[in-house]
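As structure tokens, here come the structures.
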Structure P
Amino acid sequence: MGEIINFVNGIIWSKALVFLCLGAGVYFSIVLKFPQVRLIKDMVLQLKGGKSSGAGVSSLQSFSMALGGRVGTGNIAGVASAIGFGGPGAVFWMWAIAFLGAGSAYIESALAQVYKEEMDGEYRGGPQYYIEKGLGQRWYAIIFAISAIIAMGCFLPGIQANSIASAMTNAFGIPAPVTGGIVVVLLGLIIFGGVKRIGRVAEIIVPFMAIAYMLVALVIIVVNLDKVPGVFSLIFTSAFSTDAAFGAIIGQAIMWGVKRGIYSNEAGQGTGPMAAAAAEVSHPAKQGLVQAFSVYVDTLFVCSATAFMILITGMYNTVDGAGGYLYNNPALNNAGPGPLYTQSAVDTLVPGLGSSFVAIALFFFAFTTLMAYYYYCESNVAYLSKRIKNHKLIFNVTRVVLLIMVYIGAINSAGQVWALGDIGVGLMAWLNIIAIILLTKTGMATLRDYEEQKKAGLDPVFDPKKLGIKNAELWDKINAKNKVSLEDLKN
């Protein structure tokens, strides 16, 4: 079974997907004139825009939901695996895919807003919707939805649960079955409350956990400030094959940097748009910019915090692909990539603190990701079953299945759950990136319209008919509702 999983993983995560991800990021950044640089002020300001409503969540809640999905095991174990298999240079390629991926994140999130629908009193959207309504290809949308359900409901939850269980066992000696049971109970209490409860919980937990984690990283960086220039040099020389030790694995650096970068920040993967569609905003571009910023926060801040802690303290091993090591820290006892690298790095600051602190951080990171995974899974189940009346029963079955997979993942082997997770991520990325490239014209139109209205001193309001965009009928209802609200305020 393991050989089959690795074989499929190798096909999906070929060099073609790496080039597609990087190429799409370059393409969208150029055609949109680098909004990740020009409009970074707008990205931050739009976090405060948009109020929650009966059908949608606020911009901040949507941002927190998406960031909760992005910030997870990939920010700790994922960064460690990138360094362990690709060397320090993999960090540069994680940065590159985050910077370029912000353009992809804008397009996919704006498209999700353009083509979203209202179902059972809640907004729903994502690749499955813009593939059907924007491209007119329902068969393609169904394939994506099925792939997303398999990935989010079966493959990816195991990675998060397994990482939580492993960290809790290492730090506190808690058996994996016990941790798995606790996670299942806590997660069940939240996901049975629906999207609004997920949004409220994420809004509280995500900022707290990210800030606390980065503060610890900042302390370690300040204590080792003299080593920072050397770490930057090591990252860049390793990334461009000029470092004597790591130059031979530049291909692995690119592969693992892009692979783990996409796993962490999800740009182009198609999951962020599902959270973006849930937001109550007056223009799709607003949520596109918010989600582009979440890619920055995930990789350029949280992932970088992990990378610098590991590299500054030297608490990592990098394999040479032939059974040996290019770099081997004796303190790690030949340990493979995982949370242990980060735990050991924190231990250099306060001995004994690393295991417990990273275990707790990993719990919050992975738990919020599990919440996001459920919402993404539910969005695709809702799409496939929108012609069926009894959604509540179908959603409850989905919740139970996901909770079962969480428990199985907690007690399974780490190698197998990561391989399955990579298959899920890669499959969605292939399907989604091709779709958003085909929908470039619509995505560009949203940003151009937003900037024109801002230039005229207006608070942008989206009118799809003005832009010649079809199959976006929900916006007539949204604009009518917003017009009534504005008139009420005037009166």
Structure Q
Amino acid sequence: MNPLDQNAKPTTVRYTVLAWACSLSMLTYIDRVCIKTVGSDMQADLGIDKSAFGWVFGAFGLAYAVFEVPSGWLGDRFGPRAVLVRIVLWWSLFTALTGCVWKFSYQLGYVPMPEFLADWLDPIPLTFSSLVLLVIVRFLFGMGEAGAYPNTARALRNWFPYTRRGLAQGLLWSFGRWGGAIAPPLILIFAWPYGWQGAFILFGIVGAVWAVLFGYNFRNSPTENPAVNEAERAFILEKGDEQVKLALSWRAMLSSRSLWFLCAMYLCSNAGWCFFITWDVEYYKQVLHLDGTALVIASGAPLFFGGIACLAGGLVTDRQVRFWGPRWGRTLQGCLAYAFGGIFFVLALLAADFPALSVTCLCLASFGKDFAMAVSWSTCIDVGHRYSGTVSGFMNGVGNLGTAIAPPIIGYLAGKRGEWGLALVFSASLFFTASICWLFINPRKVIVYSDADREALRAQGVLD
């Protein structure tokens, strides 16, 4: 078939790109979630208590948040291919190094108090220990993984038209959630012959192999891949959405009300949802008294159902956009989904005396939240337009501050005070706040980076 034949049937290279994106998403969550499954063993082997281990979770979230925007910008500037290869190699290295942390504690001295405080406060001891090293390694792991989803979003924007982005984002996040769902049994299989240390090292090797294969096969856009014919290229670049290089205006980006409400929504979303990738296993053990096979199934079930919700949400939002238009086709779904998730977080608490029912409610809370995932990222791509990688990185960066803040809070509530009920109410309240934020988000308010960009967007019918 002649690739220049305008009447030829479109090739399907975009679906190969989507397959790479989905495998990356799955790998991301396997490496991110596996630590919660062996968290108890790590605490016992390294001499770290539950409250302090919350800072291990938080270190990842903080680094992930801080480095999202720079990594997203790099994808917009140099293309997602090179940046994603760097990201996966980096995080694979520090996944492997997580398994190399050993139990130790070295006293390095004391930080003296100022003279006017010396009578009231003792000098602060300086200690380098397993906890400190693990926090550093997980911080660097989060630093490396930052930008994975913004760059993937940028790649999918290059390869999928506006009316198909919801489905693409839904599949992307479904595979991420399913990666998290299979992580508990997978790490137990890997840890069986080698211990939790060997499991982390094996996961690191898998990631490095993936990065090499991805770098060889992936291309940034349809124009770079000779296997894409003109029919597929025309389908992808609908409404004349050609890839024009324009200067990024931070002023224009930071003055977008929709972007700030997206960020607030995503911060609450991540802070509430990170319960499922940090402390849920401890909740199942201590409150619901699950163990053995029941514990393994419960620890993966919310993410499994979340994956189904991501896919269903992507399908629904694309249909709603065609029926209701871009504004309410996106935002109404987000508003209702988070309200649904918050309600079932509360119901899970009320059903704590019935373990199976409580786990079911948590699965539905995860389902509700993830029914809005494709909407969240599709809206970010819609608003960010030509700089969707940078804008996605900004949203995900602010959002993942919630992942840094929430685990220590839950660790304090559950570990120090034994208040698991307050921990679930905390997560539910964050979902309700995210639901309200959706009412102030308008996907039609595309960020305009310059006068030339404004005219181009008007000609394409993108702006209101």
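Look at relative contact order in percent (Cα under 8 Å, 6 or more apart) for each of P, Q: the largest one is in P.
For the set P, Q, ranking by distance in nm of label points 7 Å out along Cα→Cβ at positions 45 and 325 places Q highest. Here distance in nm of label points 7 Å out along Cα→Cβ at positions 181 and 253 is compared for structures P, Q. The highest value is that of P. Assuming 18.2 is mean count of other Cβ atoms within 10 Å over residues 29-36 as calculated from a single structure, say which of P, Q it is. Clearly, the read-out refers to P. Ranked by distance in nm of label points 7 Å out along Cα→Cβ at positions 221 and 397, structures P, Q are led by P, which has the greatest value.
Where a number appears in this text, it was derived from the coordinates with a stated rule and is not lab data. Keep in mind that this is a model prediction, so the values were computed, not measured. Cβ atoms are built from the backbone, for glycine too; each structure is taken alone.
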